[in-house]
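As structure tokens, here come the structures.
What follows is calculated from the coordinates using simple rules that are stated; it is not laboratory data. Quantities reported herein were computed from a predicted structural model and do not represent experimental measurements. Cβ atoms are built from the backbone, for glycine too; each structure is taken alone.
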Structure 1
Amino acid sequence: METKQARKANTQAMIGRAGGPVLVGRLYQPRISSQAVSQWVLVPARRCLAIERITQGQVSRYQLRPDVYGPAPQAEPPAPAV
């Protein structure tokens, strides 16, 4: 089981990949203060889709909250050439 400290470190790493708490707060509509973003132990589930959109998929909902969204779906294999 992941500790609260480990969850917060993982969340902050994902926010860093998204551009940091200031950028996430500015781009999220309506805006969120960077202080609020910095305090997240887990990204609120209702905010995951917007962060995925803001980062253009670089940080996915599956990475942010696997407890809510589950594992990332596998890509479909390409159709065989005929």
Structure 2
Amino acid sequence: MTTDPILARVQAIVAAVAGPARAPADVGHDTCLTGGGYWLDSVDLLEVLVACEREFGLRLRVNEDPPDAAPMTLGRLAEIIRRALA
């Protein structure tokens, strides 16, 4: 359980989209949303982003971050949301 309220809300959204069959046993800040974590595909990721926009009342611009090879994790998505809320 995290004490970061944004991370906790993002985690709840991702878990709801993934469902119990794809939820990893050990979930945290560095849990990947795709392979090796929740195993979300592109449609699932879009559903997560739309649900986050609705939950936080904002418009996410994930592609505005500089591209890199780092996978999308719970913590990275929470940070994108935190910046959008600022």
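Worth a mention:
- Comparison of 1, 2 - label where distance in nm of label points 7 Å out along Cα→Cβ at positions 39 and 71 is highest: 1
- Label whose coordinates, when relative contact order in percent (Cα under 8 Å, 6 or more apart) is calculated, return 37 (choices 1, 2): 2
- Top of 1, 2 by Cα Rg over 2.2 N^0.38 Å, largest first: 1
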